[in-house]
Structure P
Amino acid sequence: ARDCLPGQHHFIERPSKRDRDFQKSQEQAQYTGEEGEYFAYLHFVANFGALYDVQWMNYSRESGSHYDILLTHRKSGTRTFIEVKSTSRKHKPYFEVSRIQYEWATDSSID
């Protein structure tokens, strides 16, 4: 590097295989999540679109909402909040829910 004194060297540390694998798994998880939300959105539009407005909260970017899809009944205005969970694993009998997701889902003050 030009800004080094003579005899000094700057090395850029290459990420370890573990770090690269972690990065790859994070990217795969994000892709799987986006695909799951897209599939769920299409399902609700096709099956409930006549009765409900279907809004995919993360369509263009992560919205920060505590839910992924919002169904609003066209006549009554009743809202249904949907958190989509998806996996690429063939046999996964559980899914993770964050504390915030759980608290929000069980909050009886939300209509």
Structure Q
Amino acid sequence: MKNVKHDLFSKIDSVAPQHTIFASNTSSLSIKEIASATKRPDRFGGLHFFNPVPVMKLLEVIRTAEASEETYKKMMDFGQGMGKVCITCKDTPGFVVNRLLVPYLAEAVRLMER
């Protein structure tokens, strides 16, 4: 998937206007790594929607160290404009929700095995 996103964003970067903000929806891939396919990591961020998207209100907005304040604010405004409750996440594996969820799921499996 990473290579597909790299190819896609590299191609878009070559034709998109300079003011374009790029965002990738992912639950696990590094946003910094995906952004490296472009020449403007300061205009790149991540969005992690939860399924079903029309029902779930939470949106993780992933901000890399390279993302500008303007990019971050516009991504937050974008999410809030859709009626989402936006939380800011660092570009770490699993972001916030999946980092919390995975240990609970693992424990549930252990309990079922007992």
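Throughout, read-outs are computed from the coordinates displayed, never taken from laboratory work. Nothing here was measured: the structure is a model prediction, and the numbers come from that model. Cβ atoms are built from the backbone, for glycine too; each structure is taken alone.
If mean count of other Cβ atoms within 10 Å over residues 20-27 is computed to be 10.6, which of P, Q is the source? Please list the in-between numbers first.
Values: P: 10.6; Q: 17.2.
Computed on structure P.
Taking distance in nm of label points 7 Å out along Cα→Cβ at positions 36 and 84 as the measure, the highest value among P, Q is held by Q. Out of P, Q, which has the highest value for distance in nm of label points 7 Å out along Cα→Cβ at positions 12 and 44? Sorting by distance in nm of label points 7 Å out along Cα→Cβ at positions 12 and 44 in descending order puts P first. One of P, Q was used to compute mean projected area of the Cα convex hull in nm², and the result was 12.3. Which label is that? The read-out was computed on structure P.
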